[in-house]
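Listed after this line are the structures, all set down as structure tokens.
Computed from the coordinates by the stated procedures, all read-outs in this text should not be read as laboratory data. The model shown is predicted, which means the values in this text are computed figures rather than measured ones. Cβ atoms are built from the backbone, for glycine too; each structure is taken alone.
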Structure I
Amino acid sequence: MRTFIAIELSPEIKDRLDLLIRKLKPAANNIKWVSKENLHLTLKFLGEINDQQTEMVKSVLEGIVSQSRPFHLALKGTGSFPPGQSRIRVVWVGISADPVLFELQKLIENSLEEKGFLREERPFTPHLTIGRAKIPAKLDSLRAELERLKDEDFGAMEVKEITFFQSILRPQGPEYRVLSHHRLP
């Protein structure tokens, strides 16, 4: 099964982001926007794993949360990847967080690497993907709107748990199923 570890967003933040996406949609018709129920902050993408590995990940996550604590997360600003290029591939919302987020993500990365999972090569850059271009395109009106919203505040929350998800790919878009929740003490 295809899996990832993430932080679920509060309903209030999801509502604000859904409103943002509805505002941005008219500016870009080739962007596949993330549905409100699928908005999350990915900490680690695991890809395809088997049942035995699934149980191992759950156990590792239980150990990790016992070493961490709840922390503050704020969503602010918009932008796109790749940075500084005219063709947009990914539309994102920025995240600022307590250093605990970086410690938690590093602990997840290190602990799972010890269990044989591949380490992510790119450095962890917290952001929330809200849309992806099927084919990278020059979208001047979308770029202008993202620039206008670069300092917009989309809310804040206290992160009290991390979630282990299964991702089921469907023609209409992915469906995420919770495999386990892991509360921060």
Structure II
Amino acid sequence: MAVAQHIKMEQRRQYTVEDIYALPDGQRAGLIDGRWYDMASPSRIHQEIVSELTREIGNHIREKGGNCRVYPAPFAVLLNKDDKTYVEPDVSVICDPSKLTDRGCSGAPELVIEVVSPSSERMDYAIKLFKYRSAGVKEYWVINPGTRMINTYVFANEEENETARQLSFDEELVSSMYPDFHMILAEQLS
């Protein structure tokens, strides 16, 4: 009975960023509103997708003379500028240099990309979707290698309507931030 009570108390504990920073090297976890979640090691296809997106988006920004920066995971994002929410998106695009710190990003990136793993589906499609939208992320992509589908969300502001699209790896992926950025993910992975 004492063990069960201890487990229930641990589940109720509010974690902070300091708990994340205290992890041993190589162990990764995140926080959403003080709730802990472990991050699994990424698969090979997951890493290929992250590498291709980081390279393609980074090259596009550089060619167009943009001032945004592209960061692949592990890259710390203190989404709400507090010590209760710490995420490591697979790819983060940050255009406001004042958000960048020695430890990562303090505030919402403009574009966030998550590559789904079997253990992260609920987190990526529901919990992070809500957190990213409410924190001020402008665009969010969820890429699922298992289904070969991409969901893109452009969150509304005063001037535009919120949009959501679903496309396959064989269809053209376009960013609302960079309308002249076009990529067909299947071509990059073949």
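When distance in nm of label points 7 Å out along Cα→Cβ at positions 112 and 128 is computed for each of I, II, the one that comes out at 2.1 is I. Of the structures labelled I, II, one was used to calculate distance in nm of label points 7 Å out along Cα→Cβ at positions 56 and 152, giving 4.3. Name it. Comparing all candidates, it corresponds to I. Supply the structure label, taken from I, II, corresponding to semi-axes √(5λ) of the Cα gyration tensor in Å, for residues 40-119 alone with the calculated value 20, 19, 8. Traced to structure II.
Given a computed value of 34 for relative contact order in percent (Cα under 8 Å, 6 or more apart), which structure among I, II does it belong to?
Details: I: 34; II: 14.
It was calculated from structure I.
0.90 is what came out when FRET efficiency 1/(1 + (r/R0)^6) of positions 64 and 144 (r between Cβ atoms, R0 = 41 Å, to 0.05) was calculated for one structure; which of I, II is it? Label of the originating structure: II.
Figure out for me which of the structures I, II the number -7500 belongs to, where helix-only ellipticity at 222 nm (-39500 (n - 2.57) for each DSSP H run of 4 or more, over all residues; to 500) was derived from the coordinates.
Numbers: I: -9500; II: -7500.
The value was obtained from structure II.
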